[in-house]
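Some structures are shown below for you to check.
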Structure P
């Protein structure tokens with residue numbers, strides 16, 4: 001056991017700005033250095049130095065998505081340590097909440113992301129399929145499992161057969177980092193199929209001149225039944 005490494009990790013977590021940054025990632029989101037600087041109430045230069053130290057120590061990971069670099073907790077073990085420290089500390093820590101994505105709550109609830117559903121509704125649908133192990137995400141990739149046909153049947157969908165590998169251009173299932181939630185919603189052909197089905201069924205309608213998706217009364221009943229009450233409350237309750 002390397003006691004120096006233990007002391008190093010403890011000292012990194014013990015600095016207020018770094019602790020604030022780590023706590024901001026406890027909900028599973030991925031945030032930029034600028035957003036984490038805001039959470040830690042430090043300059044961009046100071047935040048960059050803090051983040052580099054935490055990445056080097058294995059507390060955070062960095063992922064490149066397009067032009068942006070996003071930080072997340074390195075593992076569930078890191079989250080577990082933070083939870084234990086929070087219990088020992090007693091009162092919940094006061095920290096700045098980083099608001100990402102659009103300010104309009106209707107867009108944050110449900111919107112189009114190219115041809116699939118984003119926002120809190122898109123995230124809830126993806127989480128439902130992940131929990132039932134109908135799909136699996138692995139980094140930038142994803143796949144459907146043998147449980148997918150039964151899970152999709154509950155939505156009134158039939159899993160399409162995979163095309164021949166030589167003709168396949170678009171992934172069947174892949175994670176897409178959500179702009180407002182900073183967690184992965186479902187993209188690929190499966191994500192587009194679910195979105196089209198929701199629109200055709202009248203559960204969702206597109207707002208004129210906007211990417212916002214409006215949930216109809218019938219859609220609200222359907223999503224509440226399919227996703228479960230707790231997940232539906234997370235969709236409809238503003239963050």
Structure Q
């Protein structure tokens with residue numbers, strides 16, 4: 001069922017009201033509404049001559065760690081200028097309304113946490129965190145070094161994000177898979193459903209005959225299979241869904 005923004009179908013309204021364990025997966029479309037450029041859209045100015053796929057790899061870091069560090073410093077500055085949007089805040093409110101909400105994100109900007117969501121499952125890491133090559137997070141370093149080194153071991157420090165060719169964090173991936181296997185309602189929000197293994201999560205729910213709601217202005221590989229495809233921006237659609245929970249006539 002495809003709904004263009006935006007009247008909420010009554011069956012969907014009841015599904016949302018009856019849900020006890022919701023899994024929500026968010027993608028770049030949610031961050032884009034806060035003005036965070038997508039991975040490739042960020043390549044402007046000095047960085048326009050670089051392909052991001054040639055910077056976000058372990059090999060690129062080995063070749064020129066200073067260049068990669070500077071690129072991620074620039075990306076962190078872009079993200080710092082953004083603020084959570086109505087979609088982020090609606091998910092915070094939803095988390096307060098249902099017994100359990102598992103929020104899984106492919107975004108690395110930390111906007112869900114800044115909006116107030118707790119225990120976010122970050123599949124691709126977080127730009128704000130820095131870690132050693134062995135995975136240990138580090139909080140203090142000499143900012144004059146590019147890239148800095150761990151003051152304890154001397155290892156080069158890197159952003160705590162998943163680069164091309166790297167595995168997703170095992171703990172985060174297992175938590176996401178477990179959520180998709182046990183939820184009673186799945187929301188796919190602002191994601192292209194193209195990047196695996198995250199793209200598999202809504203289909204895991206579908207195979208269990210769990211209702212799946214897609215929220216996206218564009219059609220995706222999930223659109224024809226989701227129980228409800230709500231075509232619109234997450235910052236518009238999610239507050240409308242939340243309003244159905246607040247409607248005293250429901």
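Values quoted throughout were computed directly from the atomic coordinates according to the rules given, and no laboratory measurement underlies them. Everything quoted here is computed from the prediction, not taken from an experiment. Cβ atoms are built from the backbone, for glycine too; each structure is taken alone.
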*Taking FRET efficiency 1/(1 + (r/R0)^6) of positions 157 and 221 (r between Cβ atoms, R0 = 41 Å, to 0.05) as the quantity of interest, name the structure among P, Q where it is greatest.*
P
*Can you say which of P, Q returns 16.0 when mean projected area of the Cα convex hull in nm² is computed?*
P
*For FRET efficiency 1/(1 + (r/R0)^6) of positions 37 and 205 (r between Cβ atoms, R0 = 35 Å, to 0.05), find whichever of P, Q sits highest and give me its label.*
Q
*Match the computed value -10000 of helix-only ellipticity at 222 nm (-39500 (n - 2.57) for each DSSP H run of 4 or more, over all residues; to 500) to one of the structures P, Q, and report its label.*
Q
*asked:* Using relative contact order in percent (Cα under 8 Å, 6 or more apart) for the comparison, can you identify which of P, Q gives the largest number?
replied: Q
